[in-house]
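S.K.: Listed next: structures, encoded as structure tokens.
Each reported figure results from applying straightforward, stated rules to the coordinates on display, with no laboratory input. What you are looking at is a predicted structure, and each value in this text was computed from that prediction instead of being measured. Cβ atoms are built from the backbone, for glycine too; each structure is taken alone.
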Structure P
Amino acid sequence: MKSTIFRYNRVLITSVFLFLSIQYSFGNQEDIANQIRFRFETDQPKERLEIRDIPLASGDGLFPFYTAREFEPVWSENGILKEMAYELRFEIKQAKYDGLNPKDYHLDLFDAFFESFEQNKEAGVTNEIADVADLDIFLTDAFFRLAEDLEVGRVDPSVLKAEWEIPPIVANTDYGHLLTEATQGGQLRSYLVSLYPKFMMYRNGREVLRAMENTEEKDSLDWKEIKINKSIKPGDSNSDIPLIRERLRFWGYLSDSSDVGSKNYDSALVDAVKEFQKENGMEDDGILGKLSILALNQSPEDLIDKISVNLERMRWLPDTVDNSEFILVNIANFQLDLIDKLDTIHSAKVIVGKRYHESPIFMADMSYIVFSPYWNIPYSITRNEILPSIRKNPNYLKEKNMEVVTSAGKVVDPSTIDFSSKSFPYWIRQKPGGSNSLGLVKFMFPNKHSVYIHDTPARSLFSREDRALSHGCIRLQDPAKFAQILLESNRGWTPQKINEAMHLDHEEIVNLDRKIPVVILYLTFWADSNGKGHFRPDIYDRDQEVLKALRN
């Protein structure tokens with residue numbers, strides 16, 4: 001009898017454990033929901049919610065999201081992963097074409113989970129509830145983080161040393177609601193794509209990055225840095241010419257059959273260099289100078305980093321210029337574009353701030369034009385440049401068509417001033433005229449930086465490749481043409497009247513009949529409407545800081 005009871009109890013206990021095991025492993029939605037609830041309701045003294053000692057980037061948004069759905073799992077049904085879970089993993093892998101690192105979105109973890117679940121399926125073993133619950137939270141966390149990074153950028157530009165004062169786009173998407181819609185409507189990708197910047201250059205830039213990734217996979221060059229002491233000119237012989245030939249052949253500017261061993265800078269190579277220079281925004285003169293060599297030293301890996309940095313910058317830009325008229329100045333491209341309804345109406349070369357006098361990145365509204373302007377010289381330039389020149393040459397003010405004024409604008413006789421004194425309670429301004437440093441016209445968009453767009457008497461500088469030469473303001477080529485376009489809707493402002501206004505002995509201020517947004521930004525890469533990628537030198541050395549923040 002004892003033996004029978006013992007056998008009965010053993011069978012009963014075994015059955016209970018088997019039942020519990022099945023309940024734990026197989027799990028219905030309620031069991032998994034309870035496990036998810038347990039993860040959030042466990043008292044954790046840490047600042048961030050962690051699962052398996054892994055911090056969750058979207059901790060603040062996860063709890064209300066799961067609470068609203070009573071902790072029901074998103075990515076599985078009765079312990080079996082939905083197709084949408086695999087779709088999200090695919091989209092995370094595709095994030096590399098946004099310049100993002102897929103590993104920042106738990107990719108390694110998902111690969112391990114998915115492999116384990118596949119092995120369980122092949123072995124006929126069910127997935128454990130704890131694993132299904134944890135994976136669900138990780139997947140949701142990854143979706144929230146990826147969605148936010150696509151919408152507003154991964155890096156906060158306000159924490160960078162290099163100031164970026166364009167008002168950033170504000171995240172106004174409820175990612176929980178977005179995910180709920182995606183689960184109901186399918187096509188997870190379309191919901192993520194809806195978060196991309198609205199600029200076509202972003203989507204085209206992604207495709208350039210995709211192509212560059214493919215190019216990088218085929219790359220077998222060593223990309224040793226080429227260094228030159230002086231420019232290499234057509235007809236020269238140089239030991240670095242074989243490397244230059246090799247790289248131009250790699251990028252498709254020389255045929256595969258071309259001889260890369262020759263050290264002579266022959267006509268075929270000159271033609272290839274000119275095409276390369278033109279494609280990279282340089283003067284196509286065939287002379288291999290600093291900028292040409294700098295561009296030739298960039299490997300596919302370097303260009304992948306450059307594209308990634310600038311896709312991130314594009315994600316910082318607000319969508320406030322969709323179809324409106326605006327003026328775009330890309331510092332790194334030394335160019336101004338007037339854009340209306342997404343069409344480029346006018347383009348012109350510009351000169352921007354040199355190193356240590358860098359042009360700031362910001363937005364403001366252009367509201368008026370000043371013809372025949374005075375140049376009110378900033379005090380820093382007065383102190384560091386003008387006053388020392390006056391002390392050396394008493395006729396300096398007269399020669400430069402300058403005058404001294406009080407803060408109220410009253411002209412002061414310079415003979416009454418002791419310029420050797422440390423104290424100088426005046427301002428110096430340059431009178432209107434052809435020698436005025438602002439040229440014959442300036443375009444005003446009031447801002448805290450006192451930066452504006454203006455003419456210049458030194459027009460020969462526009463022929464230079466590197467045009468980072470100013471104290472921060474933007475010097476414009478052919479400003480009369482620009483003024484004509486801006487004043488087309490202002491009655492009476494004919495080209496003749498504009499020319500007359502530019503040659504007065506006093507200022508003339510003309511208010512525009514509308515305010516035009518001016519966007520001064522810094523992009524060392526962009527893709528045009530035809531999908532072609534454009535790369536420019538990082539003249540202010542700002543890319544590395546963004547790249548480091550993006551990769552960390």
Structure Q
Amino acid sequence: MRVLTFILVLATAGFSAARTAGEPKLRPADDDGDHRNLGAHPTPRQRVMEDGSLRALEDSAFWNARCQAELADQLAKTPIVSQAKNVIVFLGDGTGIATFTAARLLKGQRSGKYELEQSAWERFPFSSIIKTYNTNMQVTDSAASSTAYLNGVKGNQATIGVDANVLLGDCLAMNIQQFHTESVLKNFQDAGRSTGIVTTTRVTHASPAGNYAHTAERHWESDDDINDDNGDPDMCDDIAEQLVLGNTGSKIKVILGGGRKKFLPKDAVDPEGETSGRRDDGKNLIDTWINQKNLLGMNSYVWNRDQLFTVDTANTDYLLGLFDYGHMEYRVENDSSNPTLSEMTRVAIEVLQMDTKGFFLFVEGGLIDTAHHLNEHRSAVEEAFEFEKAVEVAVSMTDVQDTLIIVTADHSQPMTINGYPSRGSDILGLASVSDVDNMPFTTLMYTNGPGFRDQKNDLRPNPVDENYEDPHYVGQATVPMVESNHNGEDVILYARGPHAHLFTGIHENAYIPHAIRYAACVGSGLSFCSADA
């Protein structure tokens with residue numbers, strides 16, 4: 001009987017091998033095909049990563065130990081129930097969960113930990129899911145979003161610092177005080193604490209402007225922009241003017257980012273070239289800022305990285321740094337004249353920490369979004385990687401017992417992580433080969449944007465032929481657009497510090513500043529400091 005069984009086993013194995021070698025493998029009749037092309041392969045005792053390195057098999061013992069440690073960490077979490085002296089809001093513009101994930105995988109590739117790596121914010125004890133729609137659009141832009149997560153009130157698309165009574169382009173309505181919303185940054189100023197904004201975009205761009213501006217049109221960054229829209233700049237203050245002369249903007253202690261052109265008149269030459277300013281009114285708002293601040297204390301205006309590093313932060317009351325004519329350069333450009341986001345964050349905290357009463361700081365990784373709009377996923381993920389370095393700087397420079405740090409996004413972008421790439425694969429590389437056209441495709445792709453390719457002879461272009469390793473490679477997209485649209489999916493928020501436990505569950509983006517006000521005892525509404533009164 002044993003001999004017969006052995007013969008049958010050999011025969012079955014031989015038939016199976018012959019069929020594999022000579023015939024296509026058939027799916028079972030009840031297989032609906034949803035699990036084809038999984039990229040599965042035998043797992044040896046030692047896993048070979050894509051770069052050739054070896055990693056021990058992640059068996060039951062490995063995962064039990066890892067997850068027990070994770071459970072112990074979770075059980076050890078206790079809320080910090082005290083007033084938040086300082087608050088830092090990190091905003092990854094356009095940084096949906098896919099971008100956060102891609103940045104973590106890139107970090108893992110470089111550290112050798114691969115998929116087991118953690119981002120700095122993943123070590124924060126509390127997290128929440130945030131809804132991003134606004135009052136008239138399911139998918140928000142950065143302007144309406146900034147009104148919500150910085151002011152606590154949702155508004156209409158492309159408006160900033162005003163509620164739903166103000167429609168896009170309505171100059172008259174934007175000047176009605178009762179339609180203005182109030183930012184957390186202003187609440188900190190009213191409480192006598194210092195404030196700052198740091199961004200890699202123009203400092204007058206939609207996200208930072210949510211801290212200080214009230215406008216019916218996000219693009220009215222200078223009077224020239226208003227004139228281009230046939231508006232009246234004498235009636236509607238542009239965003240740059242509100243930053244320098246406005247009630248809230250003029251009191252901001254630290255302003256670091258790009259966008260000199262919105263502050264300079266057309267007869268002024270930019271310090272980095274022959275390009276002139278963009279203002280029609282002849283105002284040099286940089287000079288105006290310097291003259292104002294000379295009357296108030298020690299101040300510094302800088303426009304390059306070397307100058308920033310010479311600032312005496314212990315003796316600086318006000319700091320304005322405009323490091324580029326427009327947006328700052330992508331990190332992949334390695335422009336040594338531009339400070340990095342982490343360097344700007346460090347200097348900002350050094351200045352603001354001189355205020356013993358506390359501070360509010362807004363830090364934006366703004367070029368993540370601009371790269372995504374161009375479908376340049378490599379640049380976008382590198383920007384997100386740099387964004388994490390800025391978060392790490394803030395964590396290292398502050399005390400978790402008195403500083404609430406929040407990391408979140410204003411909206412997502414239509415980038416997806418797809419295919420079945422093997423463990424250790426380059427997140428910026430190829431996923432696998434299509435089982436339809438037999439050509440490779442990248443792990444990161446877009447649902448819409450300039451990356452759409454016309455298909456000749458019903459074939460899409462091969463990314464290998466397009467040099468997909470170029471820092472500005474335009475990833476393939478499904479629907480043609482001049483720029484990608486945003487995504488309407490919920491985004492994630494991470495929090496550490498006093499009252500970080502208020503950020504659990506699912507919340508509106510407008511909830512964020514209400515929780516900050518409670519934790520820091522600023523503004524109106526519920527307050528930790530009066531909770532027992």
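S.K.: By the measure mean count of other Cβ atoms within 10 Å over residues 201-208, tell me the structure among P, Q with the highest figure.
M.R.: Q
S.K.: Taking Rg/Rh (Cα atoms, Kirkwood Rh) from the coordinates of each of P, Q, which one would give 1.05?
M.R.: Clearly, the read-out refers to Q.
S.K.: From which structure (P, Q) was distance in nm of label points 7 Å out along Cα→Cβ at positions 177 and 297 calculated, if the value obtained is 5.1? If you can, show how the numbers build up before the last one.
M.R.: Details: P: 5.1; Q: 2.7.
Comparing all candidates, it corresponds to P.
S.K.: Consider the structures P, Q: one of them gives 16 for relative contact order in percent (Cα under 8 Å, 6 or more apart) as calculated from the coordinates. Say which. The partial results should precede the final answer.
M.R.: Numbers: P: 16; Q: 23.
Label of the source structure: P.
S.K.: Right, here's the next one. Taking -12000 as the value of helix-only ellipticity at 222 nm (-39500 (n - 2.57) for each DSSP H run of 4 or more, over all residues; to 500) derived from one of the structures shown (P, Q), identify that structure.
M.R.: P
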